[in-house]
1. For relative contact order in percent (Cα under 8 Å, 6 or more apart), which of 1, 2 scores largest?
2. 50 is what came out when percent of Cα pairs over 24 Å apart was calculated for one structure; which of 1, 2 is it?
3. Which of 1, 2 yields 5.7 for distance in nm of label points 7 Å out along Cα→Cβ at positions 25 and 153, as computed?
4. Looking at structures 1, 2, which one was Rg/Rh (Cα atoms, Kirkwood Rh), for residues 49-112 alone calculated from, given that it came out as 1.23?
5. Taking helix-only ellipticity at 222 nm (-39500 (n - 2.57) for each DSSP H run of 4 or more, over all residues; to 500) from the coordinates of each of 1, 2, which one would give -10000?
6. Assuming 15.1 is mean count of other Cβ atoms within 10 Å over residues 121-128 as calculated from a single structure, say which of 1, 2 it is.
Structure 1
Amino acid sequence: MPPTYDDLTRRISELEDALETELAEKRRKVRDRLDRGRVIFDRQVRARHRAAREGLTSFLSRTRPLVVLTAPFIYVLIVPLVLLDLFVSLYQAVCFPVYGLPKVPRRDHIVIDRQHLAYLNGLQKLNCIYCGYANGLIGWVREVASRTETYWCPIKHSRPVNGPHRRYHRFVEFGDERAFRDEVPALRQSLTDDGTGGA
């Protein structure tokens, strides 16, 4: 008998847990300890990190001129990103309580910590702050949007979607009006049961 949706999602969850266990072991090997959520490296590792840092002048001298010319196009995106952050924060604060949905914590998605690595120069640290914010923000916005879609229109599209969010596979089939009528209340309830949307 072919595996059911629930069997497949359970197996995916088990694989994700196993992957996280493996990643945690790799993290343990390169750090000494955690102090209030911040990684503390031992003295030898810190010295090795400082010795590996490339100076800004050397770093920039190796950078192709065209790469330097693209920098303004990267950094100008901070404006729409901050606006997106502001408007999605406002949307979630106003609408999620009305819908009875748990809010998505930004801190679970936006992690800015790589600037503490001593082997990065100042420009690399700035870039890491930017990337941590931008990619974390997009992940947070996607989670807010996926909860919204699950609440309002949990219907699969008529054609396959590349990289759908984690709730999408539970959506009702395109064109199945009975499933839409019968299953949407349970999908909405799954969002409030544990805040994960049954993922």
Structure 2
Amino acid sequence: MMRPLAAFALALLLVACGHVANVPDHSYFRMPPPATLPVAGEQVFDVPIVIGLFAADGLYADRALIYAVDAEARELRQYHYQLWTDPPTRLLQRRLLVELRESAIAPMVIDELAASQAALRISGVILRFERVPRAGGGFVAAVAIKLRADRPDGTPFIDEVYRADVVAEGSRLVATADALAKAVDTVFAEFHADLVDHPEADNAR
């Protein structure tokens, strides 16, 4: 008797599982190709530039896309199944590396170099990186990044917070991902301009 009952119970369990609602698929988002920065007519720095892995606290350290519930962004939440392909700390580091490398600002732009090697070292902290609803409808990509550039002796010559807001061209999350990329590129363009125009650049030539 026990074997038929066990088989019947297993069959009921399998039937019940077949009626469970499907778990949503995960969606993964990439940023579009990075923007092109002005290419230097002559090399701005003689030493290599090293861009470290960006830092982030709390929500911004995760791969999940973040959205604000209100237009003032007082309440933030994470999407459960909408993720970046890599953590934003890595995405933004690689993006800045590509943009500065292609701008020919230094003889070398890399993500790692021995501490004993003289280099201009750049670090970043993600302070905001989220989708915010607009009061009149639609969404804004809000970005704030603290960027710091250190001389070869370790002392900073740029240590600023850069901000940019870009309106998403549509309500889909992919439109927000594109807008976040544009906001990041705006931040990096301002940082690049500060690097090129800073008196430290004249001393490094």
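Just so you know, all these numbers are worked out from the coordinates, no wet-lab data involved. What you see is a predicted model; the values in this text were computed from it and never measured. Cβ atoms are built from the backbone, for glycine too; each structure is taken alone.
1. Structure 2 gives the largest value of relative contact order in percent (Cα under 8 Å, 6 or more apart) among 1, 2.
2. The read-out comes from structure 2.
3. Structure 2 accounts for this read-out.
4. 1
5. 2
6. So the calculation was done on 1.
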